[in-house]
Every structure is written in C-alpha cells, then in structure tokens.
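Below you'll find a set of structures to go through.
All of the numbers you see were taken from the coordinates with simple rules; none came from a lab. Remember, it's a predicted structure, so these values are computed and weren't measured experimentally.
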Structure P
Amino acid sequence: MKCFFCQYGSEPSFKDLDNLTKFLSARKKIVNRERSHLCAKHQRKLQKEIKYARFLGLLPYVSYQGIK
C-alpha cells in the first residue's frame with residue numbers, strides 16, 4: 001500500500017482538517033505509521049501539522065467520550 005500523500009501528490013496542511021482527522025483515533029490521538037500507512041517523511045510532516053492545528057484551536061487535543 002502506498003502512502004496517502006505520495007499517491008495523490010499532496011502535502012499535509014493544517015488548513016485541510018478533513019485529511020488531518022483521517023489520521024486521528026477516536027480519542028483524537030495521532031495514529032502511528034503502521035495504522036496510517038504513511039511514509040516516514042509524510043508522517044513527520046503530518047505530526048507537525050496536526051500539532052499546529054491543535055495550537056491554533058482548529059482541532060481538539062482530546063475527545064471526552066462517555067464522560068457525563
């Protein structure tokens with residue numbers, strides 16, 4: 001299986017929230033390379049962009065599921 005970003009010839013961006021959320025778990029943790037099937041270069045870039053989007057408030061740090 002080829003890397004998602006290599007396959008489509010794109011780069012991860014903090015503005016593209018739809019693509020960033022594909023690589024987050026249900027608890028909003030960043031998914032590792034084995035589950036995301038990304039190459040090392042794009043996994044590092046994705047990690048930086050997700051952290052930057054969290055810093056800007058575009059993505060949540062955690063998901064509070066089941067807490068009442």
Structure Q
Amino acid sequence: MNAINEVKMLVAKKGLTLTYLANYMKERSGKDYSLDKLSKKLRANTIRYSEMQLIAEALNMELVFLDK
C-alpha cells in the first residue's frame with residue numbers, strides 16, 4: 001500500500017479529512033501545507049519523517065517503525 005492510501009484509510013477511520021490534516025500540519029508547523037501539497041507529497045512518497053510525526057499526532061496515534 002502506498003502512503004496516500006494508508007493515510008486516507010487512517011484519516012477516514014478517525015472520521016477526519018485530508019483537509020483537516022493539512023490545516024493541522026500548517027498550524028502546528030507554521031509551514032504552508034495545503035491539501036494539494038500534502039496530497040502530492042503522499043502520492044510521490046516524498047513525505048518526511050517529521051511530517052509523518054505531525055500526521056500521527058493529528059490522528060492521536062504513535063508512529064512506530066519496525067526494523068526488518
């Protein structure tokens with residue numbers, strides 16, 4: 001599964017939208033996160049770890065990576 005579908009699934013489970021997520025990230029980081037920019041980053045898999053941390057925070061989730 002790619003990043004955009006994974007995030008969309010998690011956002012939907014929380015009853016939120018990608019627009020909410022973009023606005024949350026903009027408020028918390030002070031950077032310009034529009035829905036379009038966030039979607040493009042997710043589609044291209046160019047999202048940074050710090051941005052994923054903001055997404056996890058917005059969704060009240062813990063970000064966990066497992067070493068393989």
Structure R
Amino acid sequence: MDLENDQEQQLRWLETLRTEHRDLDVAINHLMSSRHHDNMRIQRLKRRKLKLKDAIHKLESELIPDLDA
C-alpha cells in the first residue's frame with residue numbers, strides 16, 4: 001500500500017514538474033519576443049528549465065519498471 005501511495009505521489013510531482021517546465025517555456029518565449037528583453041533573466045530561466053527537464057527524465061525512469069527477463 002505504501003508503494004502505491006509513493007507512486008501516486010511521484011506521478012503528482014511529475015505532473016507539477018511538467019507544468020512548471022511548460023510555464024517556463026511560455027515565459028521564455030514571451031521575454032524573447034519583447035522589445036527590451038533581459039538576457040540574464042532569460043538565461044536563468046533556461047537553466048531552470050533544463051534542470052526541470054533532467055528531473056522529469058529521472059523521475060520518469062524511476063517510474064518505469066525494470067524489465068529483467
């Protein structure tokens with residue numbers, strides 16, 4: 001039962017990370033299209049987005065069962 005709860009919690013966390021990743025993408029695109037964009041802020045957001053992508057991939061790989069057959 002704890003395993004089920006843990007997996008559900010991981011799935012919720014995964015969805016939270018994906019949402020933040022999409023939100024950062026929108027924010028970055030908006031900043032880049034504005035007339036006076038802040039390059040430092042864009043770079044910080046891109047680094048955060050990359051860290052989220054790595055965390056998403058790590059969590060996804062933890063949720064995939066091992067197929068040792």
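A few comments on the model shown:
- Structure from which -29500 was derived, helix-only ellipticity at 222 nm (-39500 (n - 2.57) for each DSSP H run of 4 or more, over all residues; to 500), options P, Q, R: R
- Test item: relative contact order in percent (Cα under 8 Å, 6 or more apart) calculated as 33, pick one of P, Q, R: Q
- At a computed 4.6 (mean projected area of the Cα convex hull in nm²), which of P, Q, R: Q
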